[in-house]
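Structures for review follow.
FYI, it's all coordinate maths here, none of it is from the lab. Quantities reported herein were computed from a predicted structural model and do not represent experimental measurements. Cβ atoms are built from the backbone, for glycine too; each structure is taken alone.
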Structure 1
Amino acid sequence: MNRGKLTAARRVTVTLAALVALVAAFAIGGPFTLVVTVECLAALAAVVTLARTPAGVREHGVPRAPVWARAAWARLGRRGPPAEVRSSDFPAFAKISSDLGWAPVSQWHYDHGIRPLFGRLLESMLADRHRVDLARDPARARDLVGDDIWPFVDPSRPPSFDSKAPGADLRTLTRIVDRLEQL
């Protein structure tokens with residue numbers, strides 16, 4: 001077979017395969033799957049076209065990209081060390097991390113730092129997952145949370161101003177978080 005007939009046969013085969021894929025996608029998954037298949041075939045065609053384009057060959061008469069575009073492309077393609085992530089970039093995370101670090105120091109630190117966050121999380125979890133209003137039905141909330149965790153998240157307990165009494169240790173904090181996740 002000569003090269004012309006081989007190229008024509010290849011084009012017909014690829015076209016038929018694409019049509020079969022489109023018909024099968026529509027028959028199996030409907031219009032949405034058809035659209036996804038069309039997008040995949042278009043991406044495949046772009047990849048094949050790029051792969052067949054000789055690298056580094058510049059056509060005559062095609063202007064070079066502007067300086068700013070070349071600089072932007074070079075900047076996008078650079079492979080340096082990843083940007084440093086600072087806690088100041090995420091102030092909410094930094095506050096929660098700090099509150100968790102200070103919670104074991106004293107009851108005051110726990111009650112004024114992390115306990116309000118636990119209270120908001122508890123209220124949200126109970127409302128979303130159990131349809132329990134923490135303010136209206138604290139007894140049901142206590143049953144769901146458990147008697148061992150309730151004193152640490154009880155919203156009706158006034159905050160302590162005692163900076164000498166120990167706060168919640170890491171094991172207790174972990175139990176509280178685990179219980180909140182289980183709700």
Structure 2
Amino acid sequence: MDIYAALLRGINVGGHNKLPMSTLINILEGLGAQSVKTYIQSGNVVFQCKEVDTIEFANAISLEIEKKCGFAPKVLLLTADDLDNAIDENPFPVPEGDASALHLGFLAAEPENVIIEKLTSLKTESEHYCLTPKVFYLYAPDGVGKSRLAAAAERIIGVDMTDRNWNTVCKLREMVENL
């Protein structure tokens with residue numbers, strides 16, 4: 001059995017796209033997942049499953065959620081290696097104290113023809129970023145909610161992205177290791 005982390009985008013935010021974690025667990029188990037564990041209510045889940053095509057399985061999860069809940073969230077499925085690599089390749093020092101200033105934007109596909117100058121023009125003096133083929137790393141010490149770079153990154157990069165802070169990514173890794 002392989003281990004995966006599914007990152008669902010835009011669920012249980014501001015009272016919209018409500019998806020109880022018990023429903024998500026049932027959906028995944030119905031698709032063949034085992035040992036399903038969720039982390040917080042915002043769409044972070046790890047599980048074991050036979051080897052799957054990550055794009056097809058992510059689409060299957062989204063379709064099942066739509067059937068049961070009436071909306072189809074974007075789902076990004078990472079292998080345990082994908083998660084490890086994203087953490088290991090982090091180019092920034094982890095901030096002492098509150099590591100939530102460091103964010104990883106997981107990309108649904110490798111970006112093409114990104115105009116880096118547009119990204120750079122939006123960053124503040126205190127922000128730093130690094131774009132890799134699979135992850136957009138952003139250090140935003142003043143908060144991503146205030147960051148023009150964070151707000152525009154997905155549009156400029158040109159591929160779907162779902163963002164998690166460093167604390168969440170590390171917790172997901174811990175959950176994967178405990179499966």
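Here mean count of other Cβ atoms within 10 Å over residues 93-100 has been calculated and equals 14.0, so which of 1, 2 was it run on?
Of the options listed, only 1 reproduces it.
If we compute volume of the Cα convex hull per residue in Å³, for residues 13-52 alone for structures 1, 2, which one ends up with the highest value?
When volume of the Cα convex hull per residue in Å³, for residues 13-52 alone is computed for each of 1, 2, structure 2 gives the biggest number.
When distance in nm of label points 7 Å out along Cα→Cβ at positions 101 and 165 is compared over structures 1, 2, which one is greatest?
The structure with the largest value is 1.
When helix-only ellipticity at 222 nm (-39500 (n - 2.57) for each DSSP H run of 4 or more, over all residues; to 500) is calculated, the result is -10500; to which of the structures 1, 2 does this value belong?
The correct label is 2.
Please compute distance in nm of label points 7 Å out along Cα→Cβ at positions 5 and 133 for structures 1, 2 and give me the label with the greatest value.
Biggest value here belongs to 1.
Quick one: mean count of other Cβ atoms within 10 Å over residues 29-36 came out at 15.0 when computed from one of 1, 2, so which one is it?
The read-out was computed on structure 2.
Starting from the value 25: which structure in 1, 2 was relative contact order in percent (Cα under 8 Å, 6 or more apart) calculated from?
Computed on structure 2.
Check the numbers for Kirkwood radius over Cα pairs in Å across 1, 2 and tell me which is largest.
1
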